[in-house]
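K.L.:
Multiple structures are listed underneath, in structure tokens.
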Structure P
Amino acid sequence: MKVSDRIRRSIEDDIRTGSLLPGDPIDEQEIAARFGVSRTPVREALLQLKVQGMVVSQPRAGMVVAKMDLQELLAIWELMAELEGVCTRLACQRMTPQEREELARLHRASAAAVEADDVDGWRDANHAFHEALYHGCRNPYLRQELLRLRARTGAYLAHAFSAVGRLRSSYEQHGELVQAIQDNDAARAHEMMMRHISLAQGARGLADFLINLPRSMVKGQ
């Protein structure tokens, strides 16, 4: 793998996990030092991310993590729900018994983060759960697109968990998904995943999310 690709993936992970938030500047010099390279591959990585819409160039500020307005955010979430549903349906049809058991184990292990109300711990557990489904669907192109969408919405998704208090409900929905997959009910798994990813979870859930969303994360605010 080219060093610029490794750098790009590292920045994507930082955006997905919230280490870099919408509006944060990208420190090219720090990244170059971390990877022990010149700034050339760093700039190559940033250009790739700019094409993907994950970073933008600002006068006198260099590259910063892209912000989204509410229309963009909701449009991406709508698309992500559709793709996650397809991914889960395919995973239900294609996962091996060992992969199904590993999914169930990941779900059981995530209970500790829910009990502790540990948003960071849940974020990691949630990523591992969905990553198991991405591998299980046996479609690397679908997995790549979902990872890109999750990277773009990572900070907003983390805020949804913390601001609206969705950790326990998300955990319970994971349990329903595991059961549907173990039952080989692909249609039910597909429907449950789309409901799970839906930001709204009812009008009040959407309103609570939007009201509590920091203005600093929203384009034009």
Structure Q
Amino acid sequence: MIIQIENLFKVYRNGSLEVTALRDVGFSVGIGEFVSIMGQSGSGKSTLMNILGCLDTMSGGKYFLDGEDVSTIKGKNLAQIRNRKIGFVFQSYNLLPRLNALQNVELPMIYAGTRGKKRRKAALEALDRVGLTDRIHHKPAELSGGQKQRVAIARALVNNPAILLADEPTGNLDSRSGEEIMGIFQRLNREGVTIVMVTHEPDIANHTNRIVAFKDGRIVSDEPVLNPTVTKE
């Protein structure tokens, strides 16, 4: 298993006020799965993604990522695990406007200490995987929303993470661009990339192979998608 969650709780405290965001959550994600997490606003899905992505810590329970117990790891050590094992794709792309596509994809490798020629080669290969080699010198303002998300996906892939986490990756896109992005995710998944995606759109979730639904901080269903929507890029 890439992800194993056991009895996970998350409680936020503000003075005497306590809000329980996740309650006794348990589930796993196997190598090569493509899983969507659904739920209304406040259901706990975003809190879960922050914990899965090592952006936040849990209040109780266990979390094993790629065989490593990260439940009690904090600070710099948690950041190292995050940079080494997880690739992120966000709704808002999070690209640096002054850098072109190639430079944006190189960023995670700069933080990892990868040297110039090797870094450029890996970035070009990642951009080729998302069909964007003809836009490598374009800055974000010169790209469409779908192209920006392709750059973000390439950036997430460039360090060969154990898992790709996507948070509403089609939320800022028109339906055609959204379908193209889901086509890229499906191809990457067929190539062996493990993907966990948060979405509030049933049509987007149906492109995945399994849907985990949250309500009031608990899993209310965890079902396979019997006939996933298959789309071309």
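K.L.:
Could you tell me which structure in P, Q was used to calculate helix-only ellipticity at 222 nm (-39500 (n - 2.57) for each DSSP H run of 4 or more, over all residues; to 500) as -10000?
P.N.:
Derived from Q, not from the others.
K.L.:
Still on this structure, please answer the following. Could you figure out which one of P, Q the value 0.40 for FRET efficiency 1/(1 + (r/R0)^6) of positions 68 and 188 (r between Cβ atoms, R0 = 30 Å, to 0.05) was computed from?
P.N.:
Of the structures listed, the value fits P.
K.L.:
Determine which structure produced the value 4.0 for distance in nm of label points 7 Å out along Cα→Cβ at positions 20 and 100, calculated from the coordinates; the candidates are P, Q.
P.N.:
Of the options listed, only P reproduces it.
K.L.:
Compare distance in nm of label points 7 Å out along Cα→Cβ at positions 44 and 196 across structures P, Q and report the one with the greatest value.
P.N.:
P
Values quoted throughout were computed directly from the atomic coordinates according to the rules given, and no laboratory measurement underlies them. Every value quoted in this text rests on a predicted model; they were computed, and no experiment measured them. Cβ atoms are built from the backbone, for glycine too; each structure is taken alone.
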